[in-house]
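Please treat every number below as a calculation from the coordinates, not as lab data. Here the structure is a predicted model, which is why all the values come from computation and not from measurement. Cβ atoms are built from the backbone, for glycine too; each structure is taken alone.
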Structure P
Amino acid sequence: MKRRTFLAGWASLLADGDARAQASNMPTIGFLHVGTDDAYTKNALADFRHGLRETGFTEGRNVTIEYRYAGNDAGRLPELARDLVRNKGMSLLFSSHLLPDVESVCDEVIVLGRGKLLTEGNIQKLKQLHNRSFELRLKADSRPFAERLTALGCGAEMREDSLLVQIPEGRTQQLLWEVAAQEQIQIRALRPQRSTLEEVFLKALEQA
C-alpha cells in the first residue's frame, strides 16, 4: 500500500499525479472531501479543476478524478482514504488544517508555508517524546506540588487538567515520586510528554 500523505499550507490542491488509471494509463487523482456534494464543495472543486488546467490537466482528456465525500462525517475519512489507497492503488494527498482529521487519515505529513517546505515526515516520529518532560495528573491541587518542583530546579507549567514538568538534566522521574511522597500528594497519572500534531505544525510555522 502506498503511503498516505497530508499537505498543509496555502494550497488547496488534493491530488496525486503518480497514480494511474487501469486501462488507459491516464493519471488518476483522488478528491476526498469531508463535506457533501453541495454548492460550497462544487465551488472548491471548480478551483481545484482550474488549478489542474493551469498545470496542463483536464478531467476526461488527460486525467481521471475519483471523488469521495464524507457527508460532513469526519469519522468516515479514514475509510474513504483506505478505499482510494488500497482499492484504487493510489497515493493520497490530503489538504486540511483540521489536524484531528489529518491524524485519522494520514501516515506522513508535509507542512508548507508561503510556498516553502517547512517540515515533513512520519507523524508519529514528528510527535517525538520530549526529553525529561512529563505530564502529570494529581489527586489534589497542583499548585503546591508545582511550587515545590520549581524550587528544586524543575520547570512546571499548569494546564487545564494536568501539570507539565521538565526535570533537570541528571535527574529522573523518580524525583516526581519523591516530592509527591514528601508533600503527601497522590499522582493519578504520569506519562512522558509527546508533541501534538498541532505543536509540530505551529513550531514549523514559527521557524519559517
Structure Q
Amino acid sequence: MSESVKVLQECIELQKKKSQDYQNPNSNVTQAMHYRRGIDTLHDAIQGKIYRAQSLLESGGVPNFESLEDTYKDLINYGSFAVAWLRGGIPGQNISHNIFNKKIIEKTQIKEIECGTYTINGQKFNIYPKGTSGFFVLRFYVDDYMPNGKKHTQRAVLSGKNVHELYLFAERICFSLTPYQIRKEKEIMQLKKELKNNV
C-alpha cells in the first residue's frame, strides 16, 4: 500500500472522529449547518488552511497547535466535503438550494414559458425552436467558444420538447454560476454535466 493511500485512510478515520464533535448524533446539528454560504464557506475554510500552511512554511516556526501534517489532512477532508456538497450529498443539505445555499427560485407560477431571450444572475440565454422538428434548443451566450478556430457567441446546451423544462434547467445553471463562470463555455458545460448527473 502506498503512503498516499495510507494518508487517505487516516483522513477517513480523522473525519469520522471529528464528525462526532461537529454533528453529534445526539444533537440536532447537521453537517450542512456549518456551511451557511454553501461552497463559499468551504472555500473559506480551505483557504484558511492553505494560508496557515504557507505561514508555517515561510516562517519555519514550530506550530503551537496542530502540525503541518494535520493541516494538510484537514485540506484533504475539506476537499471531500466540497465535492460532496457539489453532489448534494452533505447531511442536512437542502437540494432546493444552489451550491451557494441560496434558494433556487423556480418559475412554477408562470403559466407558460415562451421562446425568447432571458438573463438570470447575469447570465444570458435563449430558447428557440429547432427547425420544424418539434424540439427546442437552449443556448447560452458565451465569450470563449471557438470550435474549429471560429468564435461563436452562443453555445447549445440542451434540447427538448418542453420549453418550461428547458427554462428551469437554465435557471438551475444560472443560479449555480459564480461571477467568474458567467459566459464561460467550459464552466457552463461542466456545470450542465454535473446537474444532469444529479437528476
Mean count of other Cβ atoms within 10 Å over residues 57-64 - structure with the largest value, from P, Q: P
Comparing P, Q, where is distance in nm of label points 7 Å out along Cα→Cβ at positions 49 and 169 highest? P
Hey, helix-only ellipticity at 222 nm (-39500 (n - 2.57) for each DSSP H run of 4 or more, over all residues; to 500) derived from one of P, Q reads -8500; which structure? P
A value of 23 was derived for relative contact order in percent (Cα under 8 Å, 6 or more apart); which structure in P, Q was it taken from? P
